[in-house]
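Rule-based calculations on the coordinates, nothing more; no lab input. Here the structure is a predicted model, which means the values were calculated and not measured. Cβ atoms are built from the backbone, for glycine too; each structure is taken alone.
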Structure 1
Amino acid sequence: MQFEIGKNDLVRELQLVTGVVEKRATLPILSNLLLETRASGLEIGASDLEVTIRAQAPATVTQAGSITLPASKLHEIARSLPDETVKFKLLERNQVEIRCGRTKYKISGQDRDDFPSFPEVDRGKGVALPAKFLRQMIERVVFAITTEDPRYSLNGALLMLENRTLTLVATDGHRLAVITRTFDIKAPAEAIKVIVPRKALAEVLKMTGDMNDDQQVIFGHSGNHVFFEIEGHKLTSNVLEGSFPRYENVLPKSCDTSLTLPTADLMNAVRRVSLLASERFGRAVQLSLSAGKLDLYSRTEMGEAEESLAIAYDGPEIKIGFNARYLIDFLNVVGSSDVALELNPCREGEKADDTKVEAGDKPGQLRPDPQGDGNYRYVVMPMHL
């Protein structure tokens, strides 16, 4: 194997694929990237046995071949090289010589035969989705996917595509994010309902980062895999087994109290007040509603913090606590200048006209205001204060 490639082309593709490589791979070969030369140039692949990605880069190929090289070291070397043509040559005993200008490296790799094969998917089953809006949808739910829950099915987002409507749902048991949007697309032959791992969605976000309004992502479901084709890059992922929770039961059917809040002001206030929120109690921030204002308050052993926002509100006084990080996660991605906060503060036996009530165990719901083209809802369980 022998080829030449531009330094910037090499670095760009390595940055794209190395996210799939596990830092502590169960098999040593999974710490490597697969480099294969083809007539069209160089193909770089990575796999962790659940998620795979293949990227293509223009290269001048002198001799066809393949090799796997340590991902982190190859990326580190590539970034350090001068902005010149990089020359690769496979030597004996799986050693690869890398030359660029006056710099030369020799690193040891492993044979391609030891690397796992890439899943074959039926591209004909794919559906073209607008890249920009798919990215926005993933951004608005991916943060709510659990990273600790032993329930395997919660380690991903539920993805449903039926006719022309796409829905994504994620939850960690304490909060739930759901977004639905209808596209002007060719509907899939059969409805798709799968749980896509968090890691796969994170890689799709990375791959679509520079795409514009006119570009598309080919998405499809084939066997026990989903696949995304993005600008010549192919990502495949196993779907997660198990049942996703009945999220519809968590969504409030109505609300007693709804108020509109400026997104930036609310986020800044939550950030400031949460600086003295107790880690022991989940960084809880208390929200207190009263006529014309919203008070935010937190307390810890070191002291306390409070801030007030002037708002249009003339209902009963309400107190409720939320995890500050959960609020900030939503406010960071909501994408609207205002948000709607919806509460159901009355417990059983209380009246709606009580002068002072607490929200108890009923969740709060946040939405963008105005809602826009899609339907985005974020439900957060309250915290005891």
Structure 2
Amino acid sequence: MTYDIIIIGNSAAGLTVLKTLRRLNRDVSIALIDREDVPAYSRVLTPYYIGGDTSRKNLFLVAMAFYGDLGVDTFFGKNAVSVDGGKRQVLLDDATGLSYRNLLIATGAESKEIGIRHERVLGLRHLRDADRLRALFQNAASVVGLGAGLVTLPTLSHLAPGVEKSLVVSSGRILSRVLDAEGSLILEERMKQQGIAIYKKDDISDVQGTERLAVRLASGAVVKSDVVLVGKGVTPNVELARKAGCSVDRGIIIDEYCRTTVEGIWAAGDNAQGVDFVTGGKVVQGNWITAVEQGEIAAMNMLNVGVRYAGSLRNNTTEIFGHDIAVAGYTGDDAPQTRSYVYEDVRLYRKIFLDKKERVIGVSMIGETNDAGIYYGLIRRRAKLADSTAINHQQNYARTLHSMDYR
């Protein structure tokens, strides 16, 4: 069968493409392929589910009937094994062949593996991973997390207070790909105060045992644990696009319309490599908001609307051991200028990153993060603040507009 549009992937980007298409056009034929046999769910909420803070049903963003109501043919529990960009065909793992006029590849990314095979050494990327971890964590007295990013830290933080928690970090700081150095150190100290053992510049070399594990580190230390959670980053799923002839770097190369280099093929989400709004470089941003934005752009352009994407921004919001954290835009240590504020009495930290023209290009926040969206808007508008003291407390729209320099 030939479809006007085939979507491979059913997370943020794929779901957004589907919703946008149907909002703008009720007539195009659509097929949705995903290897998981469940409706779209929130990966952001899986740490809450694993820790017992929410139920499995609360993870789902839509019901299975949602797809039928939109007149979409679904191929759930199926893998797309190849794409022929010339013939515009997709082959599934059950030998089903589907033809398309336009194809959206939104297959996300996979957790990086560490080469240790053990039933109690697990990563977290899919719902089946969350199910297995929840079952193991229910009776765990101690857990070791490998990697200090947005998988390991939120998941450990939602375990019961009585569970002994250890963190093994290969770099010299936690959340190194998210927080700036100053913010990372503040969070690390607060975690230590809460009893979290942190092993920096170290790695896991071996895991022995069945239920009670002996986790041997490269430094020679041995940590006892019931479960090891691996969060060493992700690798974008690019093989389908590569075999279809698309240009691939770390991710699938896309232009400002979210087109790949092969006609009729588009990409969005955690496997797409497009322009960064601040730096102008090609990046895989890997966050929910970027996936949604790219999904909207791709959907509109598959319908020939002709909308350009200005570029993606880093945008992460999470909660770690009771501390709200938000990061937006460029927060590199080499930013031309910064303004930072620390208020330990209310446990609030924020750092604003500016370019050479004193325009806001990024923000890191620990504590009060309700105004993170305002800073996201300031970065998008390339705004600069006439009065930098206005950022040393929680923002509101009136205060922000008053302090902006429009020249």
Structure 3
Amino acid sequence: MLSSIGHRGGIVSAVSNLANAEAAMRDLRLQLEGFDYGLLLAFFSSDRDPAGVAKAIAEAFPDVPVAGCSTAGEIQAGVLLEGSITLMAFRSSDFRIIADLVQDIQQLTLHRAFEAGRQLRGRFAEIRRGNPPRGKSFAVMLVDGLSNREELVVTAARCAVGEIPLIGGSAGDYQLFHEATLIFNGHVVRDAAILLLLETEIPFQTFRIQNFEPTPRRYVVTAADTEHRVVHELNAAPAAEEYARALGLQARDLSPAHFAAYPFIVRAGNDYFCRAIRQVLDDGGISFFCAIDEGMVLSLARQQDMVSVTRAALADIDAAIGGIESVLGFDCLWRKVEIDNRQVRKGMETVYRHYNINGFNTYGEQFNGMHLNQTLTGLALGRRWEDAE
């Protein structure tokens, strides 16, 4: 049995690796005993039955709102895990929570995304009507990482919450790319995304961390299937061959280790954003975790030291909010692969434990109005004002 509780500030986290869902929930319920649950976030291994997990959580924690998903790895109290069920409980006395769904995401167009967001905004406003604001607000989004609809869902979510800070993660299933699953209030939900709106008086800051910078090697997407995020040609050459050539390899030798170490990166304004490779296809195309358009200019990226970049960024946030008590983090699958490939797990877990990071490894991350790859996005929570005095 693996069980470990992490409790700071307004949240408490717990983990169990018991194989039976009911037994795992008994274990987790015992770890979380005495906590006044306002919301449970559940992140679970994709080799577990999601319907069984959803049912077991609903029975163990009746009348508590629950949102969760399958993962490409779990993170609890700073430890990188696989095969577990982790829970993050938000204290009801510290948070006001509204939860809803973005429905029919496969049918979303830009117009429908705005309309879905408008309807959500109306429902949120109705629930909040007559209730004075309770501190500041942030939003959390969970979405199927195999849906290829994250950009449109982010548009809907952004329309729903306005300029409120938004973070999120795309559900996964390790490196199988077969099925990613969401659960919501006792049920498996499909063709939908979960949107949570939280208010709190605890100081917080949302963030995005990446450790890549562009090289001079540039490529133009000259043929692509944008709906399915597949690039067929780079610089008018077969995409996989051109990518492999940049690494001094044959296309047949490309592997997830290369995708994690050498992503592409695009410039937007004065900033750069990764476009992570999901798979090399049998026809020589490359599928991506993010939207790809013909004419897009991609630069091959090079790494900066992940441990030092992450440590420095979190230290800045720690100073800005007067001390980080806990973090809800969405950390890319390929960052986890690169952590192991470069053998820096000990260093990363030291950083993650210090800042009490909880969350999961994703197929993509959301930050405000963007869907991203190969980043750590998250919410850093500080101390309650009375605790800080």
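Out of 1, 2, 3, which has the highest value for distance in nm of label points 7 Å out along Cα→Cβ at positions 122 and 154?
Numbers: 1: 3.5; 2: 1.8; 3: 2.7.
Comparing 1, 2, 3, the top value of distance in nm of label points 7 Å out along Cα→Cβ at positions 122 and 154 belongs to 1.
Starting from the value 51: which structure in 1, 2, 3 was percent of Cα pairs over 30 Å apart calculated from? Please report the intermediate quantities before stating the final value.
Numbers: 1: 51; 2: 47; 3: 37.
Here the read-out was taken from 1.
Any idea which of 1, 2, 3 comes out highest on mean projected area of the Cα convex hull in nm², for residues 18-209 alone?
On the way: 1: 13.2; 2: 14.3; 3: 11.0.
When mean projected area of the Cα convex hull in nm², for residues 18-209 alone is computed for each of 1, 2, 3, structure 2 gives the biggest number.
Which of 1, 2, 3 yields 52, 32, 26 for Cα extents along the principal axes in Å, for residues 146-241 alone, as computed? Please report the intermediate quantities before stating the final value.
Working: 1: 38, 26, 26; 2: 42, 36, 28; 3: 52, 32, 26.
Going label by label, the one that fits is 3.
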